Structure 1
Amino acid sequence: MKKNNSGIHNIATNRKARHLYEFLDTVEAGIALVGPEVKSLREGKVSFKDSFVFFRNREAWLCGLYIAPYGNAGYAQPDTERDRKLLLHASEIRNLAARVEQKGLTLVPWKMYFKNGKVKVEIALGKGKKLYDQREDLKRRAEDRDTAREMGRY
């Protein structure tokens, strides 16, 4: 867990999301958790694989986020991949739901961190990249890395 000077402690980042989606906008949201889940997050035991945000009954829900069971929690372990409610204002939910209705847009969790003792999730509104766009990004990053390496030699 990395510590920032601004009171933000990074838990995890969904690095694959940047590869698969082009981010158009990001929103910070709280998340409803139970005690053992928070303890497990403090240990950094979380996986974003196949997680996404959906809307049900004018509420935003995070689906597919895996939080490992906390070892010292006792017998009452919450489900590791249960749907978790995102804490957003009603106007934010309406705005995001309207934008997701557009063709090809989706909401994916991008970062998870502690901010002033509370767990926050940064969700990104993204448009799926085509395979050739993903390859172009990889090629461009490799060229940038090679250029930086060459510049470092002189």
Structure 2
Amino acid sequence: MTYKEVIERLNLQSLPDEGGYYRQTWNSDVSTAIYFLLTPENNGFSALHTLSYVEIYHFYAGDSVQLLLFPPEETSGEVQEVILGNNLEKKEYPQFIVPAETTQGSCLMNGGEWALLGTTMAPPYSPETFKLSSRSKMLKAFPDYRDWIIRLTREEEA
């Protein structure tokens, strides 16, 4: 399938700010779940952002995805790189848990065409739980990751 066929088949919508396509498949008092599709459009990435709660990624189909995790600035944690995919021999993860308050961003691996993922949050997602990361603040906090930060953020308006 092409990514356009996936969008049509699953009735996905463009996800403003973060990038990619999505559709919420579950919403209750205790959790939410979505389909999430990365495509080459908009440089094929999910912009760096932070969520107030744990988010669980599920890899379903397509090309592998690189997930970068930045610790909260007030901690001394390490930046972590995770590959989401189905190739267990290459140490890819079909499921991965992102801790609350961790800044995360993802992109298709090396020329990938599309990747279909899902995410689950408990407590449920709400707009107040999402914060898009500032390129300039991330560059100041993590200068050694300049190329990644530029890759996973959009230019800020003056």
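Coordinate-derived values only; no laboratory data. Remember, predicted model here, so these are calculated numbers, not experimental data. Cβ atoms are built from the backbone, for glycine too; each structure is taken alone.
For mean count of other Cβ atoms within 10 Å over residues 64-71, which structure out of 1, 2 has the highest calculated value?
Values: 1: 17.4; 2: 20.8.
Evaluating mean count of other Cβ atoms within 10 Å over residues 64-71 on every structure, the highest lands on 2.
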* Structure fact -> With percent of Cα pairs over 19 Å apart computed for every candidate in 1, 2, 53 is reproduced by structure 2
* Who wins on distance in nm of label points 7 Å out along Cα→Cβ at positions 72 and 96 among 1, 2, i.e. which is largest? -> 1
* To do: Determine which structure produced the value -9500 for helix-only ellipticity at 222 nm (-39500 (n - 2.57) for each DSSP H run of 4 or more, over all residues; to 500), calculated from the coordinates; the candidates are 1, 2.
  => 1
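Which of 1, 2 yields 15.5 for mean count of other Cβ atoms within 10 Å over residues 24-31, as computed?
On the way: 1: 15.5; 2: 10.8.
Computing mean count of other Cβ atoms within 10 Å over residues 24-31 on every structure in 1, 2 gives 15.5 only for 1.
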* Here mean count of other Cβ atoms within 10 Å over residues 32-39 has been calculated and equals 22.0, so which of 1, 2 was it run on? -> 2
* To do: Figure out for me which of the structures 1, 2 the number 1.9 belongs to, where distance in nm of label points 7 Å out along Cα→Cβ at positions 8 and 40 was derived from the coordinates.
  => 2
